[in-house]
Structure I
Amino acid sequence: MGVRREGREHAVQALYAVELNPSQPREAIALFWETEQFKSAPKGFATELLVGILEHRSDIDAKIAEKSPNWSVSRMAKIDLAIIRVAAFELLYRADIPKNVTINEAVEIAKKYGTEDSAAFVNGILDEIARSLPEKAN
C-alpha cells in the first residue's frame with residue numbers, strides 16, 4: 001500500500017474517531033494517534049489532511065450538502081462521511097492531487113471500510129463535487 005493511501009486511511013479512521021467525540025476534535029485525533037504505532041510518512045500525510053479538514057470543515061460540509069440534496073450530512077453513515085470529507089478536502093484544497101486519483105482512492109477506501117453501497121454513494125457525491133470545480137493544473 002502506498003504512503004498516501006495509508007495516510008488517507010489513517011485520516012478516515014481519525015475523522016471517524018472525531019465523530020465519536022465531536023466536541024473535542026483535536027483531542028480525539030490526539031487519542032487516535034496514541035492508540036497504535038504509525039509510520040511517520042503516512043502519519044505526516046494524514047496529519048496534513050486532518051489539519052486542513054478541521055480548518056475548512058464548514059466549507060467542506062457545505063459543499064457536500066450542496067452536492068447531495070437527498071441526504072443531509074447528519075444522516076450519512078459516519079464512515080462514508082469521513083471518506084467523503086477527506087476526498088472533498090483534496091478536491092477543493094489540494095491542487096497537487098488529480099481529481100481522478102482522489103475519487104479512485106476514496107472509492108477503494110469505501111470498498112474496504114464501508115458497506116456494500118458505500119463505494120457508489122461516495123463516488124456519486126465526489127463526482128458531483130469534482131464536476132463543479134475547475135480543472136486542476138497538472
Structure II
Amino acid sequence: MKFTRRLRLYLTGFLLGIILVILFFGERVKVLTAWLPNNRVLESIAETYQGESEKAQCQMTCFEVDTAAINFSFGEGDVQFGMSETRSKPRIYVVDARYEDRLIRLSFENADSLSTLINIELPADSRSCDCP
C-alpha cells in the first residue's frame with residue numbers, strides 16, 4: 001500500500017473521530033479543554049468572584065458595561081498573561097472579551113478565596129472616565 005493511500009485513510013479516520021467526539025459530547029466539549037491555563041484562570045475567577053471595586057463600578061457606569069459582559073468574560077474571555085501580574089500577591093489577571101462588538105479589558109484581583117473586578121478599559125474607545 002502506498003504512503004499517500006495510508007495517509008489518506010488515516011486522515012479520513014481522524015476526521016471521522018473528531019466528528020464523532022463532537023456529536024457525542026456536544027456542549028460538553030469544554031470539558032476536554034478545561035485543563036488549559038486560560039480556562040483554569042477564568043474558572044478560578046468565576047468561582048470566587050465577589051463583585052466590583054468602587055472604581056470599577058464607576059467605570060461600568062461611564063463605559064456602559066453591564067454585569068452580563070462580566071459574566072460573558074468568564075466563559076469566553078481570553079486571559080492576557082503578558083499583561084497580568086501572576087507572581088504578585090494577590091494576583092492580577094487581565095481578561096479581554098469581545099462583547100456586543102466591543103473589546104472590553106477587565107482586570108481582576110484574585111486572592112485565594114476572593115476575586116474582585118478592579119479596572120475596566122475599552123482599548124478601542126478614546127473615552128476616559130474620571131473615576132477615583
Structure III
Amino acid sequence: MTNENSNCIFCKIVKGEIPAVKIWEDKNYFIMLDSHPINPGHTLVIPKKHDEYIFDLNDREYVELILKAKTVAKTLKEKLKPKRIGIAVEGFGVPHVHIHLVPLNKGNELNPERAKHMDENKLKLMAEKITGK
C-alpha cells in the first residue's frame with residue numbers, strides 16, 4: 001500500500017493492526033462489514049491507498065473504485081436479498097476514501113443516524129452469509 005497515513009484507522013485495519021470483519025481483499029481494496037451498520041450487511045469498500053477525498057482520485061482510481069463497489073453490491077443483493085443496495089460516500093467519520101453499501105428494503109433507510117453497534121459474532125455470521133465461508 002502506498003500513500004499510507006499512520007493515524008488513519010482504515011490504514012491500520014488494512015495493515016492488520018486493528019481487527020475488522022473482512023469480506024474480501026485484493027491488491028488494491030479491503031472490503032469489510034461496518035461495525036455500526038445502518039442495516040445488517042452494511043459493507044465498506046476501502047481502497048488500500050490512502051486518499052481523503054473521492055474526487056481527488058485520478059480517473060482510473062475513481063472508475064476502479066466504483067466498479068469494485070458495483071461488484072460487491074451485486075453480491076450483497078444476491079446473498080442478502082434486499083430490494084436495493086444503497087450507496088453513500090461522505091468521508092467525514094473516517095477521512096479515508098470509502099464507499100458505504102447498505103442493503104435497503106424501503107425508502108429513508110440510508111440514514112447514518114440509524115446506525116447501531118453490532119457485536120463481532122453477529123458480524124462474523126453476516127460475513128459467512130455473504131461469502132459462503
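Laboratory data are not the source of any read-out in this text; all were calculated from the coordinates shown. In this text the structure is predicted, and so the values were computed from the model without any measurement. Cβ atoms are built from the backbone, for glycine too; each structure is taken alone.
For the reader, a short list of remarks on this structure follows.
- Parent structure of the calculated result -9500, given that helix-only ellipticity at 222 nm (-39500 (n - 2.57) for each DSSP H run of 4 or more, over all residues; to 500) is the read-out and I, II, III the choices: III
- For distance in nm of label points 7 Å out along Cα→Cβ at positions 60 and 84, the highest value in the series I, II, III is held by structure III.
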